[in-house]
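What follows is a group of structures, each given as structure tokens.
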Structure P
Amino acid sequence: MTATIDDSSSDLRTVRGPLIGLPHLLRLRRNPIHHNDVLRSSYGDVIKLNVFGTTLHACYGLDAAEQILINRDRDFANGPAWSHFIGPFFRRGLMLLDFDEHLHHRRILQHAFTQEAMRRYHAVMVPHIKAGIAGWGDVPNPRMNELFKQLTLDLALETFVGVDLSQAEQDRLNKAFIAAVRAGTSIVRKNVPGTPWAKGLAARKVLEEFFYAHLPAKRRDGGDDLFAQLCIARSEDGDEFSDADIVNHMIFLLMAAHDTSTITMSAMAYYLAKNPEWQEQARAESVAAGGSDYDAISSLDLQERIMKESLRLCSPVPSMPRVAVRDVSVNGYRIPEGSFVAVSPFYNHHDPSVWPDAERFDPERFAEDRREDKAHRMAFHAFGGGVHKCIGMHFAGIQVRAIFHELLLHYRWSVPADYEWPLDLVALPFPRDRLPVTLERL
């Protein structure tokens, strides 16, 4: 449990951890479940690691996840935590704002994620999904992670940005987003030439120049894309975004939509290749749906369960940091004001006390007659929790199901029986081999 410390809290334990954090960080990147188990059994339900230029308190268990992410007492702040890692590259994105300011921006942004907006975005996406997937059968040595990354970037540029770009410009933006994301885990955290941090700063400049260049036309001409919607979005009180607000939110939302969707779909493709019986059931559901319109896609319940189970096994955001704004206790440990804390959905989603046979892929965990995700309020928190729960989660669900609907109708894919994807958590999870498959046209 988490609580603000009062004068009677002298019996709180002191957080311990290994003296040097970097070797453990490297092990966590390659084997996060096992090594977290090792650290937890060695040091307790809160441990500290000296990494990324700070001391990070890893808080284990669902009670800690609930108290930190739901944050009822406002003991923790999002902004200073994420700003330490990605602030120079995604500054003043929604996830980096807190309390009243966060609420103010979220209320304006919410108008770009209504049900009506989802239908418009879906209508824009579908032709590009069909066109993009049509050529996958001709790709030599296809790697699903690469195919999804390119498709989601194309869709993000069409749905979110709505600007016609040359392939060279698309590649330039893609490279900038990748550099900005990876910069957050740079060991050298200064503008030293050649380091990921320096590359991330240069990437931010590229992205700012792009959005500022196209902003006047978006304000003037409008459109169905997110960029245009942010230009006209108003809160119920009539508040609107400045040019700087729009650029900051676009850079952050495009990153979030691009990378997390790529990771989610890569996981789905991997588990459906490893479990072909589930792939066939999902294909039968798509055939029965009888179309690609918004209502048909929304009805794909099995694919939604497959998506959630893939998110459980491979959370796109493996760790969610916060900063304590006052002295607090977590799991009976003293956390001083200003300390970094972190909750790991990636680790918590493999807790066998909540998820029986936790390593097994089983979408029926989310079926109404089981609902293992309801065993605890935070049993499933791939999208975060509380006021910072992902604002684009419904958009992501529609996009992912729309893509897999077309993929299942036109292709069957497989991997060798002994294949295990080499997952790396260097920043966000990704397969180091980019997930090679055998792709067969239907």
Structure Q
Amino acid sequence: MNYLILGANAAGLSAAVRIVKLDPSATITVLEKTDVVSFGGCGIPYYVGGEFDEIERMTARPLHEFSKLGIDIRVFHTAVGLDVASKKVTALDSQTGQSVSLAYDKLLITVGASPAIPPIPGLGVKNVHTMHSKADAITLLNLLPSIERVVIIGAGFIGLEAAEAFKHQGKQVTLIEYADRVLARTFDEETTRLLEQELRRNDVQLQLSEQVIALQSRDGTVTSVETNKGNYPADLVLVAAGFKPNTAFLRETGLNLSKEGAIVIDDQCRTNLPDIYAAGDCATVPHKVSGDVYIPLATSANKLGRIAGEVMGGKASRFIGTLGSSGIRVFDLEAGRTGITEAEAVQRSLDYSTVVIKDKNRTDYLPNQSEMWVKLIYDKQSRKLLGGQLCGRYLGGAVHRVDALAVAIYSGLTVDELGFMDFVYAPPFARTWDVLNIAGNVAK
């Protein structure tokens, strides 16, 4: 069997390794547009912020280990065309400039996503960057000695993580967001209000409900960012305006694409076309509560890559569904979420209720006790959990409690059952009634 995989990333290589184990006679070819394989870009903000200094620590597995398994990874090969009828992919070898055609029996598309670049005049000058690739990480780190004022466009995960990273490096940081709050698509207002306070407490200039109009430059290098409300001097501009799937070359192939341009897949990573599978940041993901959604997360990419490899290799595996579980550190606070937000419940016209509480993370008589906020979203009739968010002091236990909520949602637990769930109690870790117990019991 001839397997062709487009993209040497988390999803693609997870699949390749599973195929090797399930089909020892397989011929596996992986095309990668760069020379970087198995790189975990989620660590880039912490590398730029100086929390570790060996960039290769973000490489999960070096290329030579895949070669030992018989996986043929061809770097600097970018897929540019797909002929479904003849089962062939056309790729461009950027080193030679030549096109190559590769046949497949089964195809897995894991081409990932790229930073979304808004149509802002002036973006094409020096010192305007994204924070996505290994090359980005190296460039940003090398620029640190020559810059003082950083303007970040976009207050999503990367925008907030970058703001913290540059502040750790002693820079002046302005964070501009078009929406009226940070992380507006991921957390509800009760949580984002706390994160905004923490940003401002750490001298991040936070500009909300503000639209970037243009970038100003001198001698080809950015000097400031102009918005509908003001002008902000900048030695470096970081564009963190979200992601778009790398699927432009697939638009005329007959593959079903979502409104975001992501490849629509089922719980076995199958597309609507025979022998073509997809996974990772270029594809939708089945959601346990919401159905098919586009949430580009490393955790889902790894899991769906494994599922794709198993299904392609002959095993009838199925993905149990994502909950979009994610977390973030913002200076001395951490926040996590799972399931759906209240805003998403409204969008889906669900009959829901919420509860929001503030309590403590551990007993009163031990040091380092801190406040913790919990929000639960649940079905009004069945009282089953639909989503939840926690926020508290960094390393105070808030984000890891989100894992318990994720399991509760998967298991169909009600808020009443959560109220009496047997969570761990010991004075250094919790109170006798954990904050999740209290939230469940307060729910009306």
Structure R
Amino acid sequence: MASAATTYCRQCDSGSYRCDDCRRTFCDYHFSEHRQQIVEQFDHLQHDYSNLNEILSLPPSYESLAGNTDLINKIDQWEADTIRQVKEIAEQTRNKIRSRADAIPNDRFGTEFHRLTEQFQQTQRTNTYSELDIQRLATQLNNLKIQVENSSLTTADLQILPIDWSKYLQITTKQPNLPRIQQQDFHFEWLLTTKARLSLDVKGSDWHMLGTSSPQHSTFLHYQHTNKHRRLSIINHNGQQKLVPWYDDQAVWDSCWSSYLNKFLILADNRLYTYDDEIETSDSMQLIESVQPKRNEMEFLRCTCSNDTLFITYDERNTSIDEYKMTPWRRVHEYVNIVKPNEIIMSLTFSMTNSNLIGMTLLDDRQQWHFELRDRSMSLISSIQLDKSEFNRRIISLPNLTFNWLIIHTGSKYLTVLNENAQSKRIIECAENVDLTTYVPKRNSLVLLTQKSKLKFFDL
């Protein structure tokens, strides 16, 4: 379970032990506390195991599937509503027929038919009718018959469309209620009118990457790239930086925080790593060998995660999106042909207010940008045109329904904010040109990477 460690307990800087499982270091007191937490976790597992065992020990039944009659009540209500609607439609149709009949004059054909009747009777009395008389009477009778058939008396018919009732009532798997994060207020006007709480100089790079932050620790990863050097660091909400050992043969294209693993995910050229800042040894960085591009010379570009799901895109047009599960790591789905052949997905992220929604920015070969809102199955919900630009349009999500999607117009002073359903749009002006942003929850901070290579922290 534990072994002697050369580092010190992070909580009190006393003599320490290292947990062989989680690789964290503790003093004697805090190690005992850590051990007690593990015991409590196991007690919770035993409780959950007992509950599951109780469920599995009961034979499947109609009542258990109905879930305390809730499903049955829904079926009964649907049945009653459907019968009521059918009766209403039937009565409405009867009324239409009554109205149609009432609109027909009773004596519309009475005069002509009376005249024809007299001619028939006269011909019968005289009994001297000829072939010409029969032909004349037949013509008059046929003409009157055609008029009657073309009237509303006999042309009304009823078209009954068949109904496939099996499509109207289906049993599906109940989706879990995903928790919504607590909403934060944002004063975006402060980006223009107030001074940043702190500013860090990050010059000396060709380009940068800012990852999504850890809500627990309010830290985020910052990558700086040059032809000769690759520098990865972790920064907290107070601007304190710590260098993270990195590999010279791999560039970092994206990073996101996994609450499921309690680790950062780092997307490199053709590799995926996990990084645990709580571990002080080389074990903090782990290569996920089962996550690889689908073919040689194919490179990753962007990633986003929620719960145990990770989505990855590629640096190519008409890109597909790969869906991975984390336990164990495996690719479970490939979404192909979801964008046009001339488009590339330049950014994507899960919504912080609704993990069933994913926002992405796309660029076509004419340098036209647009935003797309999709669900977890990658079905398109809505699309919004942005602008034409040779510079990037990255996107992050904020914990606010009204200000849910924040689109960064790289190289300009402007940000675009969309609500959760992408139905409203607002333009935000900053005091200077911005290249990237990330959000740090602890102080409700928006961190801006300016075009002058400054990381500026604004508490909104």
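Just so it is clear, none of the values below were taken in a lab; they were calculated from the coordinates. Remember, it's a predicted structure, so these values are computed and weren't measured experimentally. Cβ atoms are built from the backbone, for glycine too; each structure is taken alone.
Have a look at P, Q, R and say which one yields -0.77, -1.26 for log10 I(q)/I(0) by the Debye sum over Cα atoms at q = 0.09, 0.13 Å⁻¹, as calculated.
Source structure: R.
To which of P, Q, R does the computed value -0.69, -0.84 (log10 I(q)/I(0) by the Debye sum over Cα atoms at q = 0.15, 0.20 Å⁻¹, for residues 217-288 alone) belong?
Values: P: -0.69, -0.84; Q: -0.63, -0.79; R: -0.46, -0.84.
For log10 I(q)/I(0) by the Debye sum over Cα atoms at q = 0.15, 0.20 Å⁻¹, for residues 217-288 alone, the value -0.69, -0.84 is produced by structure P.
Where does the value 92 come from, among P, Q, R, when volume of the Cα convex hull per residue in Å³, for residues 329-416 alone is the thing being computed? Present the calculation step by step, with values, prior to reporting the outcome.
Numbers: P: 177; Q: 92; R: 114.
Answer for the origin of the read-out: Q.
Kindly point out which one of P, Q, R the value 13.0, 39 was derived from, the read-out being Rg and Dmax of the Cα atoms in Å, for residues 73-120 alone.
Only one of P, Q, R returns 13.0, 39 for Rg and Dmax of the Cα atoms in Å, for residues 73-120 alone, namely P.
For which of the structures P, Q, R does the calculation of relative contact order in percent (Cα under 8 Å, 6 or more apart) return 14?
The read-out comes from structure Q.
Suppose distance in nm of label points 7 Å out along Cα→Cβ at positions 49 and 225 works out to 4.7; of P, Q, R, which structure was it derived from?
R
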